[in-house]
Structure 1
Amino acid sequence: MARKSRLKAFKNWLIWRALVMAFAVGRRIPLATGRRIGVRVGRLAHAVLPRERRKALASLGTAFPEMSDTDRAALCRGVFEHLGQSLFEIFWLPNLNASNFEATTRVEGAENLRKACDQGRGVVLFAGHVGNWEWLSASIALGGFEMNTIARDIYDPRINEFVVRSRAQHGVKSIGRGSAAAAKEILQTLKRGAILAALIDQNIDAENADVEFFGKPAPTPTGPARLAARAGAMAIAAFIERRDGMQVVRYLEPIETTRETDPVELTAIMTRAIEAQIRRVPEQWVWMHERWKRRK
């Protein structure tokens, strides 16, 4: 048991050091070059990770039963290539600033986010693991908005602290889901009229409800919707996708909430928006996640 524990600690140390080195090198590589490298890394991962490949193909089969095996296999390869590109984009992300923002990022529906924030009621921003969500968070903060995100703490404190610091470089504050101070921080965020972002497209160990996702019920976290209703905050869906070498950020029309708002219905509305975005760019979602798996 002691040997197994030491091996695990060594593995975590290696991951942490690899992250530090990758960020140090990746930020010095031109973005287009990093993306090309990312495609190759994704192809390699597709070849050497058969378990993740099988899970992605199974999820694609559930979502797109009408699609041929050949098309699903091609889409699966695209998913891995996208994740490889996203990884290198995250390494490059510290370079994103006001001077190069317009050359790398296009924003659609910015007036919707401004309208939501101008109400002064706080904003719960719903998003999914579509596109490069870390870039989405950074773009919101660079737009001059106070940006806070609910995130699950990573198992290794060093890696978790590294990720938290990386987000903070662009003014994005991480609130650890389940931490002792999380509830207070979340409510204070909304009281200040700031943005609280949450990703609701994964099956996590949290309060959830069955919500239809690609035609099948999927356990979906309802906590963010409950927070919005409790605070009477504005609710808005936001997405990002890689398109023709640009990151395209898009905000949908905001929704007013009150204490009478049904959290499950609000969660369902946002889930339908996430599904629609996935259908726009299916290769840019994490299909290896077992979205419909039932928890005990």
Structure 2
Amino acid sequence: MLRADVRDVEAVQEVLRDAEFDVVVNFVAFTPDHVRQDVDLFTGRTSQYVFISSASAYQTPPSRVPVTESTPLRNPFWEYSRRKIASEDVLVHAYRERGFPMTIVRPSHTYDRTMVPFDGGWTVVDRMRRGLEVVVPGDGTSLWTITHAHDFAAGFVGLLGKSSALGEAFHLTSDEALTWNQIYEEMAHAAGVLPRLVHVTSDAIAAGDPELGAAMLGDKSHSMLFDNSKIRSVVPDYVARVPFSQGAREIVAWHDADPSRRVVDQRVDALFDALIRTYRPRAF
């Protein structure tokens, strides 16, 4: 194990010395400068460099679904996504001009047992268990692809060391597409409660919290379905095996195993209360 501050070039060079690698993977590169540093550091010392980008880099909203790797990259709503796009541009240029052996991987919404798939995290489940209403963006009927980390790992590992993956980009997602209403209902079922859903437009949520809204408008407001043909052309046996119904039970069980994990974000909780007061359907 080599330890250094990855943002400190001299420190990284010191621990790397003359080391060479079959594969280098960077999960924590978020800007073009991060990627340029890696290109300089690993040119000539790795057979494959894998950059973890994001499926939120794809055209938002998509002009057609399912999304393929040839779908244009454009996200006017979220700076995070635009930086990932710019980082990909650096790698594409390095591959074309210098033969840098890069592979781009674009995960979509990937989760494990520690991650509640809602903005606000456990706050949403806590509200459900307290019998309170929860905010669902839009009308809750847009389709969303959510992928268990175990399934992502199975496809991801299959790309490592593959010469046919060099110079290429792949998204890697489940084939299960649920509506947001269904995702909330699965989490509520796992938590042992019935959900009380209040639908609020993404624009209204963004007006109440610009940071939360940017991620929502830039990543969760539109139906996103993915064609996984390309990853299967390189990893033929790739298949996502964990349905969200199972994943939801894992999430709740992990949080219930230790009270310290059940963190409620008071700011988000108050935001939800305010939005619900304004947008709760009124009886006439």
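Read the figures in this text as sums done on the coordinates, not as results from a lab. Just so we're clear, the structure is a prediction, and the values are computed from it rather than from any experiment. Cβ atoms are built from the backbone, for glycine too; each structure is taken alone.
What to note about this one:
- With Cα extents along the principal axes in Å, for residues 13-156 alone derived as 59, 36, 26, matching label from 1, 2: 2
- In this comparison of 1, 2, the computed figure 50, 17, 11 for Cα extents along the principal axes in Å, for residues 149-196 alone is attributed to 2.
- Test item: distance in nm of label points 7 Å out along Cα→Cβ at positions 85 and 269 calculated as 3.8, pick one of 1, 2: 2
- Taking FRET efficiency 1/(1 + (r/R0)^6) of positions 181 and 213 (r between Cβ atoms, R0 = 30 Å, to 0.05) as the criterion, the largest value within structures 1, 2 is that of 2.
- Structures 1, 2 were shown, and helix-only ellipticity at 222 nm (-39500 (n - 2.57) for each DSSP H run of 4 or more, over all residues; to 500) at -13000 was computed from 2.
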